[in-house]
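Listed next: structures, encoded as structure tokens.
Just so it is clear, none of the values below were taken in a lab; they were calculated from the coordinates. Here the structure is a predicted model, which means the values were calculated and not measured. Cβ atoms are built from the backbone, for glycine too; each structure is taken alone.
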Structure I
Amino acid sequence: MEKIRGFEIAKGFEDKNINMPIRKTKNSAGYDVEAAEDCVIPAFKPGQKPTLVKTGLKAYCPPDEFYMLCNRSSNPGKKGLVLANSVGIIDADYYNNPDNDGHFMYAYYNFFDHDVEIKKGDVIGQVIFMKYYVVDDDNATGERVGGFGSTERGNKIE
């Protein structure tokens, strides 16, 4: 079978019993993603960085696609969790990057007044694959040289 888009276990998580994301219904846009391990997301304090919740997963897609990391609709009300960047955009060339193998994580803030515990196997978000388009005079030639947050920090430009 030709690989077009899908999920794989990221390096370092091969023996952690990671479940592959699934769609719960035939008309669901998103694949439900579980936490790879227990973690605590502390109550928000000004100036704190978001908590990265590990998935143990990486994803691949064609060069003209990306995937979005989206919050669960129930997370803000039930757990006080909001994504730090509203929606995470992961480019196709993030897959197998040299920094972290393409391991994607969810960056959450907790707006409750108490810490929120995430257990391994809890559904923490969704992944939605999308096609994108470029403008007529696009001339991007850079290449990814790193992982998380690397788009601005020194992509190789030819």
Structure II
Amino acid sequence: MTEIIQEKLEKKLRFLQDAVNQLSKYQKLSPAEYNNDPRNELAVERLFQICLEAVIDTARLLIIEHQLEKPQDNRGEFEILSGATIISSDLANHLSAAKRFRNVLVHDYVSVDKEQVYRNLQEDLEDIQKFQQVIAQYLLKNKSGSAQTR
């Protein structure tokens, strides 16, 4: 892996970890607390959006770096990473659903289901954390492996 791509990926993973940490603070809110302040909803939606952007960008960088096939549909990046055994197929399926959620946040923002956002906050944040951990381990393994071959 080139040093430039390695640095970009590490930067995205640090950003992702920070954003996930911020989102996890909102997980502690009850549904009533969450709904009583519109700033909570807006913050969570935006944090989810940028988290998922970082996940998608990371996947695309890995695909480019490893010269894997180009994604043909909305789920493509994660299926490709799964096929290359970088992530599990289960995680790929979860992230594909998360990408659809991101598309709603970005493109269909006027009809975002606020209850669904809260459910995703409570149930799906661990998928983003898992992705971050898996890719961090993958980078560490490849970094040490490439250092040994020099």
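Here FRET efficiency 1/(1 + (r/R0)^6) of positions 9 and 33 (r between Cβ atoms, R0 = 35 Å, to 0.05) has been calculated and equals 1.00, so which of I, II was it run on?
I
Where does the value 9.0 come from, among I, II, when mean projected area of the Cα convex hull in nm² is the thing being computed?
Values: I: 11.5; II: 9.0.
Attributed to the structure labelled II.
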Quick one: helix-only ellipticity at 222 nm (-39500 (n - 2.57) for each DSSP H run of 4 or more, over all residues; to 500) came out at -27000 when computed from one of I, II, so which one is it?
-> II
Label whose coordinates, when Rg and Dmax of the Cα atoms in Å, for residues 57-104 alone is calculated, return 10.0, 29 (choices I, II) | II
